[in-house]
Structure I
């Protein structure tokens with residue numbers, strides 16, 4: 001064997017028996033099983049059992065230590081929430097700076113998932129093959145910088161001068177909302193399948209670690225400075241067993257020959273290479289770090305440079321196509337999908353460009369002729385990339401609709417003041433209402449899954465367009481798929497819209513459902529009081545408005561409604577309270593006037609109309625036009 005180079009046997013074959021060529025002679029040498037693999041399996045199984053116990057303890061007690069997940073560190077940087085995740089991530093990086101990536105190899109649940117998938121595949125005769133790319137290996141670091149550095153950079157340039165760079169830190173070590181930042185089970189299952197089985201099958205034993213794990217981006221850098229490395233003695237005869245058994249796709253025998261140690265930051269210190277060495281030449285020890293050595297070994301990459309560029313473009317396009325589509329696909333899952341899509345797309349292109357091509361045990365093309373397996377792979381590639389492209393198309397419409405929604409000028413309170421809010425829409429609002437509604441209808445009608453947030457926005461566009469009934473129906477459908485705060489918001493807006501259309505009984509039902517989710521939702525109590533008042537249930541209305549003030553004592557409209565409901569001397573105190581919290585905004589005064597006029601409190605309404613006209617004379621002419629447009633009562 002030519003020293004320093006990876007042989008075809010080592011690169012393509014992970015078997016228990018290798019032909020060894022050392023010192024110019026052929027010496028059959030049986031590769032022994034790794035003793036460390038069982039210990040590592042025990043450690044990873046124990047880790048997963050502890051995670052399950054953590055969840056069970058939260059279910060039973062209602063509170064627990066916050067998730068021990070590196071992604072939780074984002075909330076520390078963005079919101080100042082110090083949690084168990086940031087503590088673990090910090091300690092893991094510090095440990096990696098000394099010992100290397102032991103945390104990845106022995107303490108990561110995603111690694112345990114990939115190892116399980118790889119083990120199961122080997123049981124059925126499928127050996128994962130490494131996919132090596134020059135460019136995509138930088139994806140984890142890029143994503144890590146986006147997650148953990150970019151928010152601070154943005155805050156540095158956009159924050160007001162007096163505001164500190166980092167938010168005030170608060171203690172969130174213990175939480176009652178353990179699952180708040182995790183996806184649902186319906187998302188978790190395909191996430192585990194894609195980031196486990198599919199990445200291993202297409203990209204190699206540690207495919208997700210290599211091309212999708214953002215935490216590995218930082219661990220890889222820390223590993224370069226670690227003094228703890230896999231090192232070699234003079235007993236090494238370059239047999240290649242170490243490389244053959246490595247599941248991190250490290251060319252171990254070449255690195256230890258050239259550098260005296262493993263310098264690849266992808267090495268996760270699984271220690272299998274140490275365990276299988278027939279001469280016990282490898283060991284874990286301390287010395288100079290990888291950053292202190294120069295040079296590199298020759299690697300056989302899976303792609304040519306033109307293919308690398310195509311792969312990078314496909315990865316970026318597919319990642320942005322699926323990330324947060326339907327508000328379902330989390331970032332890590334989208335990275336796994338993008339990596340798999342990249343492999344499938346590039347391999348599909350190779351079917352047409354190559355004379356001979358195989359994949360695992362399948363012969364895709366031979367002597368220039370595409371085989372049945374090749375046509376099957378192409379069909380799968382068309383379906384898979386088609387689904388990704390469709391997701392990108394839906395995501396585009398969702399994003400365009402969301403941008404239009406954020407560009408609306410009309411305040412929600414003003415839009416909800418009357419059954420027909422179109423009179424308040426300026427030219428920008430009318431344009432955003434039309435364009436945003438079209439985008440969200442397309443996403444909703446042609447999407448494969450429902451997006452409750454997009455449906456909420458579409459319901460608002462429908463209401464602004466004058467389609468109150470359609471808006472109420474959309475919000476009802478949306479609320480049925482939601483829980484907690486989002487459900488309460490949908491039901492509240494539905495109740496408010498039903499109030500404006502005179503469906504007071506239905507409004508009360510919707511508002512009561514919102515209050516069941518959020519008993520402290522003062523605006524829902526305010527709306528419920530209005531519905532009760534319109535139904536003639538005056539005492540209940542007054543009691544409900546008082547409940548609203550107990551939930552939020554800064555509601556000027558509620559004070560005004562109570563002033564109009566109670567009358568007499570007591571009304572003066574409520575009016576003073578209302579004046580105290582009413583901003584000097586003509587739109588707000590006009591909104592209060594309209595809401596009071598809706599329930600027949602005309603004297604108080606005129607007071608606010610006059611104040612609006614005083615602040616902006618245009619409201620006087622607007623009021624005159626409204627009065628002229630009112631039907632004359634006979």
Structure II
């Protein structure tokens with residue numbers, strides 16, 4: 001799952017074919033580290049997404065638009081000033097580096113033709129988008145890198161742009177056989193590790209694929225390889241070079257059952273071999289044409305959806321019509337989750353901090369309650385001393401007495417400086433203090449436990465949030481609960497977030513609350529008495545409502561609703577989750593209870609998996 005040099009080469013080939021000669025129509029910066037370029041080409045309007053996100057850097061063509069902030073960031077304004085209506089003259093990749101150069105020519109304020117370059121570096125946490133003048137001087141970048149951050153290279157306006165050679169790897173396009181063999185032989189590692197550690201732009205999965213095509217065991221140490229093995233591996237490397245130069249890419253995704261395992265810009269014959277047990281599989285074994293659509297939400301003409309072709313076990317390789325289509329499918333959902341995770345970071349930090357504080361308080365209170373367990377013993381000591389204290393000798397350190405509650409003889413410790421009556425009063429005082437402590441702590445622990453449950457439910461809501469409006473509703477709950485202070489004057493927040501809506505295989509509508517407010521609204525305002533209510537047993541999660549419309553639910557709908565309740569709960573990573581379900585009329589909300597909290601005294605239960613892949617979301 002690496003955005004390697006070969007992937008960049010495939011993207012560069014596609015962008016050159018699609019965008020050379022295109023006009024930059026719109027330049028937007030939807031996120032702090034993301035650009036969306038709208039271009040006019042001879043074939044119509046196209047959009048190019050460029051993300052320098054540290055956790056998920058991406059470059060691909062997309063049909064989707066994204067909302068932009070009301071005020072454009074400075075970097076976006078600079079690009080608009082220089083590149084608006086500019087023409088793309090070419091898109092290139094230096095060597096097999098994870099870098100793209102988008103060359104643009106435009107007219108300056110004097111009407112003179114100028115050339116500038118937008119450099120896109122896809123390098124994990126070091127990813128960046130750098131705007132460079134014709135002479136190689138940096139005009140600005142989406143991320144500034146000062147000398148305090150990097151001693152290798154500064155990325156600041158006015159600094160010269162260059163690619164830092166920090167890994168000293170070979171260039172696929174200029175290496176000789178001798179250089180290739182000597183470099184790999186100098187690394188006492190498995191062959192595939194030595195390969196991706198020696199040649200620029202090669203990822204681990206690509207290295208394994210190249211070893212497989214060469215008939216070399218990738219796990220075999222380089223010290224055990226002979227000249228024939230090195231020669232075969234170098235020959236495969238030259239074939240890869242020819243593929244890049246000819247643009248004969250074949251992007252594909254390898255699936256392990258229903259789950260995507262890897263992707264590449266060339267057919268992954270290593271997975272074909274695993275599936276069919278044929279070590280001689282080649283690129284020609286992988287069919288071309290068609291593609292695998294990501295989901296019903298991203299339809300593509302002539303595509304085959306995964307659910308129509310998925311097997312429960314074994315590998316298979318599915319081709320895609322373009323690398324952009326592959327990347328959009330492969331990363332679209334992950335990118336959305338990454339963005340919303342970033343946006344919710346502050347809320348999650350607040351919830352986690354308060355939750356940890358309350359858990360510590362709760363543990364301390366439980367320990368204090370445990371320390372009061374001897375209170376009844378002290379009461380009995382006091383009563384027995386009042387009854388048998390006349391038997392205690394002056395200055396005695398203990399008194400043996402019959403415990404008339406158990407008919408057992410016990411030893412009562414005494415303070416020899418006190419009389420029996422005074423010792424009895426001392427025990428009664430201890431008992432009274434512990435009793436008051438126990439009663440107070442019992443109330444406090446119930447309150448703290450309710451607060452912990454509430455915070456854990458909010459944390460679960462943050463995990464399943466998918467859109468900005470989902471976070472707004474959760475933030476409103478935190479404000480009303482007193483965990484977060486509202487900035488500025490109080491005003492009514494417009495809530496646009498709505499519950500998830502699914503349709504069961506039998507045609508019944510199923511609704512899932514995204515947060516505690518929606519849970520209350522679904523259960524006590526939307527659902528009617530005979531609708532069915534589902535919830536994960538004793539763990540935070542969403543309320544799930546199945547609308548019956550007066551009909552009897554089939555078993556399959558019960559199971560599907562339970563799987564949704566498992567998936568949208570804190571236990572979604574477990575193999576099985578126990579789900580309680582009951583008709584809505586049996587669910588009650590105690591007076592003064594926190595949002596989302598309900599009680600029920602009769603219910604059915606079932607243990608289900610949290611797999612919801614086959615359910616249709618509306």
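Tell me which structure, out of I, II, gives -11500 once helix-only ellipticity at 222 nm (-39500 (n - 2.57) for each DSSP H run of 4 or more, over all residues; to 500) is calculated. Going through each structure in turn, the value belongs to II. Quick one: distance in nm of label points 7 Å out along Cα→Cβ at positions 484 and 580 came out at 3.5 when computed from one of I, II, so which one is it? Source structure for this number: I. Identify the structure, out of I, II, from whose coordinates distance in nm of label points 7 Å out along Cα→Cβ at positions 52 and 196 was calculated to give 1.2. Source structure: I. When distance in nm of label points 7 Å out along Cα→Cβ at positions 332 and 444 is calculated for each of structures I, II, structure II gives the greatest result. Each of I, II could give percent of Cα pairs over 50 Å apart, but the derived value 33 comes from II.
Structures I, II were shown, and mean count of other Cβ atoms within 10 Å over residues 220-227 at 13.1 was computed from II.
None of the figures in this text is laboratory data; all of them are computed from the coordinates on show. Treat the numbers as computed from the prediction; the structure is a model and nothing was measured. Cβ atoms are built from the backbone, for glycine too; each structure is taken alone.
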